[in-house]
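A.B. asks: Each structure below appears as structure tokens.
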Structure P
Amino acid sequence: MTVKFYLFGDSICFGQLVSHHLTWTSSLSARLSEMSISKSDVLIQNSSINGNTTRQALERISYDVTSHKPDVLLVQFGMNDCNYWETDFGVPRVSQMSFEANLIEIIDRADACGVKQIFLATNHPSLKQDFKHIKNLSHPKSNEKYNQSIRDVAARVAGRVKLIDNEMHWVNFLNTQTDISLNHLLLSDGIHLSEAGHRLYDEYAGAIICEYFGGILK
């Protein structure tokens, strides 16, 4: 039997600006492949696209994800949804209300196609500068709000998803590892993961996913 695991997200799942073999999702894929030796086969597919919002994700979920009927799904969006483009005249790319509704629809569609386990992930803290065209708001603050929306959605659909709270893990990690700063874990753009950031994702999010697979691979 083949267990199909799909990753569905944006550049944080895709691994923008880092060599593919150094990304946390590639490391996770290798670990799951090793776990599947002499057990059930695991098919890992990364359907993440750089720059995607949940609105764009819903436009492609049928072709890229649900038509393949995955058994396990990781959903991670928000970094782009919470962004404010100057050309949008003071509104985010996707409003918080729409973001939450989009996440619920993604979960509903995953349930409908028979996904057995859905992981819903928050995003790490960012260091992007203040929005020059929005007063009293920065990307880090907006990201925090959308991470809370992810937690709220997870609570609203309790029992249907498992929350992977990357933001909380990173905050706790940085509070205890005083010799490591957020700058070390991110690239110079203040958003995308450095190689060290990918390793931290793998150590936390990857470990949660591997633990689940350890229980289902017979």
Structure Q
Amino acid sequence: MPKTSKTSSRAAGISLLGGLLCLDFVNTVDWRTSDKPEEILNTYLDLVDWTCHVGALNDRKARRFRRTAARLPDRAAAAFEQAIQLREAIYQIFAALARTKPPPRSQLDKFNRILSTLLSCARISPGPGRFFWSWSGDHDALESILWPVAWSAVELLTSDDLGLVRECRGGGCGWLFLDKSRSRRRHWCDMKGCGNRAKARRYYERLKSGSHS
């Protein structure tokens, strides 16, 4: 995976390669399948930074969430823990599907439990030519930041694109992405990062093999 940009928060500069909000969310762990995964989200404020980075939160609301988190640190910690649980449930579900395996029942149950609490604050609102889902609960509720991610996962799980979820084949990467390539045979989250490393490794192995022939 590409390196994140140098910002005050890694969450505010992480590459967005998943193709969908929920997949970008699970990709907030670098080198997830390696021996040394790197956590990008370490606090609730990191979560706010990431949500702004992906465009799911505007600056005004972000400032309000930061103020509320500073005033209510215990609630911020609880909302952050729920975010990590949601992320890991989404990852386990989609990673299993990318490997053509059934998702773990325990993770589906966990996802549904979190989803049920968020859905209790959902409503249908009218928009230009269509209706859309919106949050009807307390807009200062720190957990409301998770609503767009959860709904993104629901939409993918119930869409025809579900079979396009892939797991990067880069060694230790583990990032997930939606394969919209023409051939539907994309192997890496990013050709410039994991793709080039894989090509370099194969080239080295060919050279090494040739030197012993």
Structure R
Amino acid sequence: MTIVNFNDPGVVQRKLSKETLDRLNSYIKNKKQNWNKELVGQINSSFFLEDKNNWFFEKEVLPTIEEYMDQPICGTWLIPKILNDNCAFKMESLWVNFQKKHEFNPFHTHSGLFSFVIWMKIPARYDKEKKLPFVDHANCAYPNTFQLFYTNSSGRICTHDYHLNPEDEGTMLFFTANRGHQVYPFYTSNKTRVSISGNIILDVNQVIK
């Protein structure tokens, strides 16, 4: 008897250095125009960020793309070889979300080829949130949770859950842009959760020679 498992590229999870986080915090400090109308988030404050001199893209994003693409199961189903060999990657957009108590991001996907989220500030603890009276009786507790969706080999829609705690600050999750995901609200803190997200595209105007 032979058992064949169907693999699917998942998520690259990285802990970013202090140097990188300091640079990202400087981007947040100098945030640009309001970005709410470009997003589905039920969040009051979102702003476009400028990656000066492509510093973050070249230092962190490009190596992560390479790591993701090195997975044997990626193949040409993700990027047709002719495009991968000739078109450069480009950061299409970079933004910051300031998420307050009760605010949330409903199920959505992103544009482009790859996307990422970086948790800059996480004021609430999942361990505490899941003990709330309206949560602890549920068989699935999702407060303060980032949830990714995928379809398994039998066609069932499944989730991979990141239950957020302060020690997850500085973590980047990198995944394909068409992977559905959502962010549940938190309830036990009056402080703001801060996250950065971005989308990566293939730039047909930049041909790699």
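Read-outs: derived from the displayed coordinates by stated rules, not from any lab. Computed from a predicted model, the values in this text were never measured in an experiment. Cβ atoms are built from the backbone, for glycine too; each structure is taken alone.
A.B. asks: When distance in nm of label points 7 Å out along Cα→Cβ at positions 33 and 153 is calculated for each of the structures P, Q, R, which structure yields the highest value?
C.D. replies: R
A.B. asks: Which of the displayed structures (P, Q, R) returns the greatest value of Kirkwood radius over Cα pairs in Å, for residues 57-160 alone on calculation?
C.D. replies: Numbers: P: 14.6; Q: 15.1; R: 17.4.
Comparing P, Q, R by Kirkwood radius over Cα pairs in Å, for residues 57-160 alone, the maximum is at R.
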